[in-house]
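> Right after this note come the structures.
Bear in mind that the values in this text are calculations on the coordinates, not laboratory data. If you're wondering where the values come from, they're calculated on a predicted model, not measured in any experiment. Cβ atoms are built from the backbone, for glycine too; each structure is taken alone.
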Structure 1
Amino acid sequence: MELWGGHECTINRVHDVYRDQTRLTGHEDRFDDLARFAALGITRLRYPVLWERVAPDRPDSRDWSWSDQRLAEIDRLGMKPIAGLLHHGSGPRYTSLVADSFVSLFTDYAAAAAARYPWIDDWTPINEPLTTARFSTLYGHWYPHATDEPSFWTALLNQIDGTRMAMKAIRRINPAARLVQTEDLGQTYSTPAMAEVATYNNHRRWLTWDLLAGLVTPGHPLWARIDALGFGDRARAIADGPCPPDIIGVNYYITGERFLDHRRNQYPYPISAEGYYDVTAARVLDPAPVGLEGLLRQTWDRYQIPIAVTESHLGCTREEQLRWLQDGWQTCLRLRDEGADIRALTAWALLGNVDWNSLLTIDNGHYEPGAFDVRGGHPRETAIAKLLRRFSSPNPLSSAHPVLTGLGWWQRDIRLEHEPFTWTDIKPAPREEHPCPPILITGASGALAQALAGACRVRGLAHLLIDHMAPTSASTSQIGQMLDRHAPWAVIDAVGWDRVDDAEEDDARAKTNSTGAITLATACAERDIHYTLFSSDLVFDGSADSGYIETDEPRPLGEYGRSKAAAEAGVAQAGGRALVVRTAALFSPDDEHNFAGHVENALRRGREVPAANGHVITPTFAPDLANACLDLIVDDEAGIWHLTNGDPVTWLEFGRLIAAGLGFDPHRVRPAGPAELGWRAERLARAALLSTKGRMLPSLEDAVGRHAARRREVERERAWNEQSLLGAARR
């Protein structure tokens with residue numbers, strides 16, 4: 001089976017604004033990305049030659065220069081391109097999906113593309129016609145923003161006719177050209193009251209391939225509806241001149257399988273205007289929906305045409321992304337062994353994607369990494385890249401990542417966010433989960449260790465919390481024995497003495513920050529175990545106007561900062577695979593022993609809160625830090641990283657953000673000087689941690705909002721418990 005690939009290349013129009021994923025992920029200006037793709041073992045690359053890029057202003061004015069260079073390089077690198085001409089777009093400004101001119105203008109463009117690149121054998125003229133028609137003309141998310149069924153059928157049939165006519169034009173130049181027709185494929189499930197809607201959706205999902213294969217005739221389940229809306233003649237013409245795919249491209253996402261529920265007040269959000277809930281099926285169905293394996297079986301049984309999974313991507317944490325791809329690859333191999341003609345799996349969104357969490361309707365910069373993470377400007381390989389190389393290697397089962405022995409969230413009970421609904425009596429055999437080596441986390445009683453352990457539980461990562469490991473010379477052998485006994489694949493050192501003021505009088509205690517870390521890092525290096533150390537902004541002197549990046553030289557002012565700088569240096573000298581994470585001003589909704597907790601407790605008691613106004617920090621939300629660290633550890637990253645929620649503020653500004661988020665008057669957090677605050681150690685004037693490696697954590701505003709929501713939830717639980725206890729006492 002072949003490994004295919006592609007970067008997310010959508011050019012999408014929302015009202016009058018076009019957004020180009022090729023530009024948003026930086027691929028527009030990075031020619032060497034193509035060599036990165038080829039190095040993964042990819043044999044065919046889905047690649048854009050998009051209408052909106054080549055001829056944006058006039059149909060007779062085309063600029064092929066960008067495509068010329070890149071397609072020639074793809075060929076030189078030994079990959080075969082699958083050329084895409086329209087990808088979730090409505091075309092340039094001089095047409096649209098519902099325009100009478102659409103088919104003829106698109107056909108002319110396809111003919112010009114084929115004449116320019118007669119050597120390309122594989123084509124996807126229009127990606128996902130049905131999905132694009134639904135989002136653009138039925139739900140109104142994308143241009144032309146229609147919300148009626150006649151517009152939907154017009155847009156769909158225009159795209160089908162555009163594909164048919166485009167392939168005719170292409171084949172006049174290259175008779176061997178193949179149609180690789182992609183479409184998002186899911187399945188709809190429902191309560192009995194919604195069965196009619198679910199049945200319609202399940203017939204509609206096949207329309208792209210049914211229409212192209214000439215199957216939409218008077219015997220088709222949707223024929224009466226099509227004909228009644230006045231589209232019967234167009235459907236007949238398509239059936240009389242079919243253009244069946246040479247390869248059916250199945251794009252599968254976990255959210256593509258839906259559950260329709262008519263029962264009111266069943267979910268924690270309002271019911272739709274149509275009078276039912278539309279929920280991701282994996283979150284409510286028990287047993288789980290049929291998934292990729294079931295959908296591929298249905299596709300092969302229906303068409304008996306070769307199949308490729310043409311998009312495989314999961315926007316989630318790194319180990320879940322790995323599990324998703326591994327599960328998809330093994331599913332394809334299993335079906336091939338059973339006789340289905342499965343040709344390839346495509347690693348999609350190789351460079352990640354931007355704002356797909358809002359279907360591209362909100363420009364909020366939300367980024368999901370792929371095989372490469374581009375947030376730092378230069379693409380950084382993630383663990384996904386290593387997994388893809390393993391797929392294309394002679395021995396794909398060698399050197400499997402430890403996290404792959406765990407089950408994906410869609411295979412565990414954690415997937416059920418709502419009251420389960422039983423849709424079939426057939427219970428599949430439980431998936432076997434093999435024992436996985438743990439991640440060892442030190443400092444079990446600390447807020448950071450608890451956040452890390454909580455993230456591991458949610459992510460299905462085996463882990464072991466160790467409360468403390470004494471950094472004495474006598475304990476060196478004990479640490480080695482402990483590592484040998486538990487055999488972790490990674491160690492996260494969350495032990496640390498963080499009393500900044502006390503460190504000035506107790507430098508011997510402060511030095512344990514370095515001695516313990518170096519001892520543990522050395523033991524890990526000797527056993528080739530990944531090691532993570534947490535450091536601080538206090539390794540700097542605060543004199544930088546704009547903040548500090550990873551390569552800036554430490555110049556600590558106090559004993560605490562010196563102990564952390566010594567730990568960094570010693571860990572680097574120990575060698576091995578060591579990740580050093582500098583962070584600052586940690587706050588957690590599940591731990592009150594931090595500045596945010598201090599602010600909340602004081603305000604709830606009616607007191608004002610003094611806070612420093614002349615000292616700039618970059619606060620860090622513990623759950624965000626835990627997840628970012630785990631992603632980097634799964635990626636086997638090393639070296640120094642600055643991980644914060646990215647927005648420099650003073651302690652005063654931070655306190656007021658916390659107060660406002662919790663619904664208090666922010667001005668009850670007032671300015672104060674070091675003396676009033678009881679600071680004995682010198683603090684940095686400007687301690688902002690910046691990064692050259694990209695912003696790995698959400699914004700501080702976003703983090704404070706989630707922190708406040710969790711704190712309100714905790715307070716409600718506390719109040720309820722107190723009322724329950726009071727009621728019991730009275731009884």
Structure 2
Amino acid sequence: MSISQRVVARVLGVVLLLLAVIYAIGRGLFGTPVDAGEITGPRVPPDVVAARRAASAQILFGDLHVHSGFSIDAFLGSLPLAGGEGAYSVADACDFARYCSALDFWSINDHANGATPRSWRQTVDSIRQCNALAGDAADPDVVAFLGWEWTQIGSTPENHYGHKNVVLKYEDDARIPARPIAADSPFTPFSEIPTLALGVLPIVGRDSAYLDAAATFDEIFSTPRCPDGVPVRQLPDDCREYAATPAELFAKLDEWGHEAVVIPHGTTWGNYTPAGSSFANQLDAGNHDPRWQRLVEVYSGHGGAEEYRPWRGALHGNDGGATCPPPTEGYVPTCWQAGEIARGRCAVRGEPAETCDTLAEQARQYFVDAPGTTGHLTLGGEAPEAWGTAGQCTDCFLPAFNFRPLSSVQAMLAYRAGEAGGDAAAFRFGLIGSSDTHTSRAGSGYKEVERIEMTDARLSRISLRGAERLPREPEPRPVDPYEFAGPDWAERERLASYFFTGGLAAVHAASRDREGIFSALQRREVYATSGPRILVWFDLLNAGAEPLPMGSEARMHQGPRFRVRAVGSQKQLPGCPDDAASGLGPERLARLCRGECFHPADERRRITRIEVVRIRPQASSDEPIGPLIEDPWRSFACGPSIDGCTVEFEDEAFTAAERDSVYYVRAVEEASQAIGVASTSCATSSTDDCLEPTEERAWSSPIFVDYQAERRTHVSQHDPRGA
């Protein structure tokens with residue numbers, strides 16, 4: 001063998017050895033997959049729990065949307081590339097709920113598309129441990145629910161159904177599925193990363209955290225798909241189960257037969273919802289089932305989903321084609337702004353005005369034709385300031401990013417399928433708030449501090465092709481279908497301004513245990529807050545011998561009469577109470593709580609007004625919904641009082657209108673400082689909390705009053721699953 005041949009052989013040997021090492025790293029041989037962690041805090045002292053509940057008038061507060069490091073996006077956010085400091089675990093969520101946020105209940109809802117048999121079993125075990133440490137099951141310090149997120153993202157409005165949390169009532173093996181059920185989407189986030197790419201990441205990143213990342217992702221991607229068409233109880237234990245539509249998800253839950261609630265969320269969040277999407281499509285083909293879907297998330301740390309607006313991000317014709325609508329007062333479609341950016345680039349080059357007009361129209365059309373939410377790929381390399389507030393609801397309360405009004409809660413309550421009635425022909429949802437935290441910080445909205453840790457702003461840093469990395473092409477270009485990549489991370493800088501501290505779910509429960517809380521969820525005797533623990537009661541007074549609470553249904557002939565009472569939340573003292581410091585210890589208190597806990601003072605914020613929203617659902621599915629939504633229908637100013645604010649009102653026009661009606665109330669607090677209120681001011685800040693004044697609020701669940709022609713009243717507070 002010649003010298004040159006020996007050199008080539010040695011080089012080839014080194015290359016093969018290096019590839020073998022990279023492959024071994026990519027297969028996770030040198031790392032440890034993320035785990036469920038260890039709960040460290042003892043049971044919260046009973047006298048502390050009793051004092052908390054006395055202050056809340058026995059209304060229980062919780063968070064039914066919590067992600068740990070078992071969620072792929074949460075895990076990516078914990079890595080150095082996103083400024084993270086290690087993954088947060090299911091155990092962290094338990095300790096945070098008990099000591100940092102002082103919740104009464106919470107649920108784990110990691111994305112099912114990243115679940116493995118090991119991570120699911122560890123999740124189950126950790127939830128059981130959390131409940132075992134809670135003390136007396138009839139009077140626990142916290143109730144932890146098992147669950148997951150069904151994370152569906154469509155490429156068009158027609159095949160988009162969105163995200164739903166599944167929350168199971170029980171935790172024992174006999175009453176839970178063998179595995180979570182993932183969404184079989186046109187796009188599944190982070191569905192595959194090649195082994196060699198995982199192996200290179202620790203070398204390029206120069207951090208041992210990427211060895212654990214390789215081990216974590218290899219385990220996820222090595223979990224096979226369950227075979228289709230096999231009954232759920234006959235599937236292998238070591239596979240990932242999928243459902244393509246809500247109807248398929250409900251069918252699989254029916255097969256399992258275990259008690260659960262399914263909660264849609266993030267319905268207006270345009271980072272993954274295609275423009276023009278409407279929740280009305282879920283009233284078709286069995287994609288709404290009121291036995292499972294009883295609640296909807298009206299607010300979370302990813303923004304509000306309440307308010308309907310008449311403008312659209314794109315217009316879709318019967319032929320499936322899309323066009324870009326012009327701006328209206330207070331709203332500029334993002335597709336329209338794409339045209340203005342293209343026009344500006346053209347003008348800078350000195351092109352004729354006619355040429356620039358043509359390019360502007362071209363950019364708008366390319367934008368609306370782009371699959372999913374990838375419209376920004378038509379114009380790469382633009383700074384976030386160029387997009388401004390395009391796509392945003394500028395007059396909504398802490399709105400979701402790139403707001404989608406046809407999937408708002410008000411729109412949902414107005415929709416009705418066809419001419420006939422029936423439970424599945426309309427959405428009769430109770431309203432809850434949640435955090436949607438990706439750092440295990442259940443109930444993170446108790447204080448407006450530490451934006452990067454207490455909100456999900458860090459998630460906006462996860463990008464393999466951020467806006468500044470896209471080429472700045474002189475002219476707009478179409479986006480090919482193969483480029484469809486789900487959430488538009490090219491907008492991550494603007495997205496960072498639309499993460500807030502979390503909301504809460506509040507329940508009027510007959511007892512403080514698992515049974516009492518879940519029963520309240522099923523009968524919709526629940527409400528939402530934007531974070532503060534505002535106390536709300538909302539009752540229908542004249543439907544029977546006793547008042548009917550929020551969430552109830554009635555059929556009436558006479559005008560309904562209501563009473564609402566609201567009490568402001570307790571102001572917060574700095575730092576943490578002694579029980580949190582002694583329960584967690586200084587190091588864990590600093591990492592989890594960031595040194596700031598739920599620490600209420602005796603003084604409460606004032607309720608300044610109570611607003612009533614009335615919605616008259618469609619008489620037919622083709623009736624425009626805008627005129628049916630009256631927001632506010634009534635508004636009552638509240639004076640200062642230690643007892644809060646109480647008002648009564650009646651719908652005198654109900655009988656004459658001869659229409660079904662839906663009523664819910666908002667209790668609005670005096671202004672206080674909150675993170676992210678100014679929206680775009682946070683786009684380029686990595687440390688600023690971006691505090692501005694806002695009016696925190698609570699939303700009651702609706703009371704549904706159907707018109708009854710005869711002079712008699714029928715009331716219903718039934719649980720459709722018989723719980």
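> Which structure, out of 1, 2, was relative contact order in percent (Cα under 8 Å, 6 or more apart) calculated from, if the result is 15?
On the way: 1: 9; 2: 15.
Label of the originating structure: 2.
> When mean count of other Cβ atoms within 10 Å over residues 138-145 is calculated, the result is 22.9; to which of the structures 1, 2 does this value belong? Let's see the in-between values first.
Values: 1: 17.6; 2: 22.9.
Going label by label, the one that fits is 2.
> One of 1, 2 was used to compute helix-only ellipticity at 222 nm (-39500 (n - 2.57) for each DSSP H run of 4 or more, over all residues; to 500), and the answer was -11500. Which one was it?
1
> Then there is this: Which of the displayed structures (1, 2) returns the greatest value of mean count of other Cβ atoms within 10 Å over residues 578-585 on calculation?
1
> When Rg/Rh (Cα atoms, Kirkwood Rh), for residues 50-409 alone is calculated, the result is 1.01; to which of the structures 1, 2 does this value belong?
Computed on structure 2.
> Follow-up question, since we're still on this one. One of 1, 2 was used to compute mean count of other Cβ atoms within 10 Å over residues 82-89, and the result was 25.1. Which label is that?
Traced to structure 1.
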